Structure P
Amino acid sequence: MSSDNDLEPPDHAPVATDDAGLHGGDATGSGLVAEKAKRLQKLTDIRESGGNPYPYRFDRTCTLAELRAEHGALEAGTETEVEVAVAGRVMLMRDSGKLIFATVRDRDDEVQLFVSKAVIGDDAFAALRDLDLGDWVGVHGTVMTTRKGELSVKVQQFELLSKAVRPLPDKWHGLTDTDTRFRQRYADLIVNEEARRSFRVRHEIIASFRRTLHGRGFIEVETPVLHVEAGGAHARPFITHHNALDMQLYLRIALELHLKRLIVGGMERVFEIGRIFRNEGISTRHNPEFTMMELYQAYGDYSEMIEITERLITQAALDATGTSVVTVHGPGEASLEVDLAQPWRQARMIDLIEEAIGVPVHPSQPLEELRALAAQHGVACAPRWGTGKIIEELFEATAEHRLVAPTFVTGHPVEISPLARVDRNDPFLTERFELFIGGREIANGYSELNDPVEQRLRFEDEQTAKDLGDDEAATAIDEDYLRALEYGLPPTGGLGIGMDRVAMLIAGVHSIKEVILFPTLRPEVF
């Protein structure tokens, strides 16, 4: 005579599915309509019998991950007297007559429920059998393993915590349309382990950044999202209106100028991880709202910013995945395995261009000479561009896509770096760097410009560019920031890192939408 524990779910037992085999993949088909009607009727039946399909709470004794950590080493065929209360979503049910095997999942793990009619009684067994995939349940039972070693909870009683009236997407086919995946992220997270992994990685990256910076004496701060002036970067802002003050405001395009005000105020080391908004295109690398980390450190320069950039990203990879090795995907199909713990290359922008085209370039060259060179390489120049802007465009067209392995690009022309200090050895260049990995810009850092007279001149140049039609130039001269500089900004290093792109790198995904829970999409038509 076999005990319940000697039994295993049959290999080909029927799975609880939607009518006509539909798991919810056809959002408009009659299968979904029929399945929702069936589930809504169950909802009505529960209420009419005096039950509550949506109770207020359930008190767990442990999560499923904690349960597995504590009891995962139990030998096969073991029954314990350890009582637990666990909860999760029903992902699978297999019925073998007097036994039901169900898989429930919470945020971090999944565990099998071992349900015996002899233990819970006929009525409770029938009620559990009537559950649907996607329902949330709370369970009281004892810890055990089946004879095949499957960690399980032997159910003594259960409670429906939330009735799902819409069937889950098919576990095997999932949400095949990517727009549907991103739009219905809640459904994507239910059935897509890779999506769940990407967001666990993202969380660990941000937590790692905070730990590293706190360990270096940085203070985390919050600065305004609504700005009177859209400054700190070259980008087109979103514009809004404050009714009570009857004034135009901009959603911030950068964190920089407010954070540097805090350095003026004597806070010395500050950082912020916050949302940025830029009214620009959408692509695999761009979303109109994204997350930046910016930090500023008094008494330092861009060389320290290079060091801390490398440390932050390498440590984040270790903390999020357990390894410093990542697979870097270039703009094409090629990929490269890179150990972030190895030193990263540093090269000037002008030298990388020369490597790509075989001709030296420098912002001191005659403008027409650079225009002709740009034309040879398919770069169309706007009439207002100076030599620095042309060099930047040449770099983007000829060299940027080659930077698959981590590379700090340094020595940007003054014209394209209005907030960076002039290079102490070359007055045409600045002490600025951008980090590129996989052909994507990941970070941007400076020795910060702290001369209020020169900063005003740079702002005025930006305003001139704006007047000539450059939509991404600063909207106006930020007089309050200039006033802050007049109180004295000490020598300062500054750094900005795109957290979404770091998450893409470490999670090994190709699209920024894979690491933003709710990316910007066109409105859905119902």
Structure Q
Amino acid sequence: MAGKKETPRQKLIGMMYLVLLAMLALNVSVEVLDAFIVVDDGLTRTTENFAASNEATYNEFAQRYAENPQRVGPWKEKADHVRIMANDLFDYIQELKFEIIRATGTRGEEAIVDGRIVGELIRAKENTSIPSNVMLGGPNPNATELRGRIEDFREELLAMVDPDHIGIIQSIETNLDTSDPPVREGVTKRWEEEQFYYMPLVAAITMLSKMQADVRNAESDITTYLLDQVDAGSFMFNHLEATVIPRSNYVFRGDNFEASVFIAAFDTTQAPEVLVGNYERVELPDGTIDYQMVGQAQTLDVEQGKGIYRTRPASLGYHSWGGLIRLRNPDGSVISRPFRSEYQVAEPNLVVSPTAMNVFYLGIDNPVEISIPGLAADQITPTVTNGTIRRVSGTNYIVVPSRTGDAEVSVAANIDGSRRNMGSRSFRVRTVPDPVAKVAGRTGGNIGRNLLLAQTGVLADMENFDFDLRFTVQSFNVVSVGTGGFVTDATSNNNLFTDAQREIIRNAGRGQRIYIEDIVARSTTGDERRLPTISFRID
């Protein structure tokens, strides 16, 4: 991982390298130079281990990218760029080592075997001129270009690291340090001179091998860091649950049932905060978008990672609701995500449709209830082929036919934004039946004189007619036939007995007949009817 500690083997190689440099400074015998070969071999094996570890990281990137290209893609692209830069720098340093070896003469190339340097075959290990000439000579010294390449590599790696990750930054800066050494005894040296000036050939080779190890080490640090960033800020869940959300639990015949089936993941160790109420979208100073509640909010109980929303609506129709879900990020910050949903409230419906009552009456308001279970009243649009139809309230409508015959009520519904025909029903259209003329609740027969005189007049009764329609008697005639065939009659121009009519009834003897005829009644809609005669026999 980034910022990891050195292994005991790495520490040992580093200490050996420092000791050997110190011994060289003391002009220790040439046998010491052979010890650099041991160090160089150790550095080579360490570099190979880094390379193998890095290759495993790249393989992990490839596997994760295949599973989730969208999330892994940006980080894999950076890792691939690191791979190219590291290989280029490593190969460049390797070529510098070959150049130094070749500068020892024709037989010097014997130390290069299959692209590797065999330490035991290196000639002129003690030569200090060759490294200086190769690395520091000429108008464009190789050491200066090497320093520039290391610095470019270092800066590109650091640009990929978040400033908060101090450990990885320090590790990269240390491994790829090219700063000039401090002034010693008034002498100022550049990094290039510190590394290669008057340096024995075998020590220069070892120095370059160390730089290769540093490159692979920095490559390991940055690729491990980039792989960690794939999941950085991602939530870790410890419970998965199969979830089914139907588009609707109510399906009409001939329609498709549709549902979303997916895996829902949640963390049983960290419950989200679910708030229901109004919220607003806000832009933060850094340009990112967040959400915050506005006014009072209802905090839901959370069970198994899910907020439980319960309410008892007081009105019918569609009700919208929503709010925010808040959850703490792995980095400690809190994210808020909005949600919005709706539900429908409808009255429980009991539909009774006896076929004998599928009748509309001409010229009056015919109340009818039209509803479709599962749909709100405002989603329904009825039409009628004969007359007019209007909505009174909710599912209640009034149909007024314009002629006798048949009337067909068709219903269309707005479902998911589209208009659909939900079917139709036919009704017979009839004229309103005649009212029944009654006196004392009777339509004729025997009646006592006093009972008949106690009545106020003639009523028009709509028998067995449940509609809100009333008839009022406008006029009628009372006729009495006495002995000898003498006829006495009197007319009322309303529904009440006149004094003259009462006198006729009062003078009628037992067994004499009283006729109430020419009865004219008018409805509240203006429809006028002539009703049958009522015949009473005085007993």
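Throughout, read-outs are computed from the coordinates displayed, never taken from laboratory work. This structure is a prediction, so every number in the text was calculated from the model and none was measured.
Quick rundown of the values:
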{"item": "Per percent of Cα pairs over 18 Å apart, for residues 322-489 alone, the highest-valued of structures P, Q", "result": "Q"}
{"item": "Which of P, Q yields 174, 42, 40 [Cα extents along the principal axes in Å, calculated]", "result": "Q"}
{"item": "For relative contact order in percent (Cα under 8 Å, 6 or more apart) computed as 13, the structure of P, Q it came from", "result": "P"}
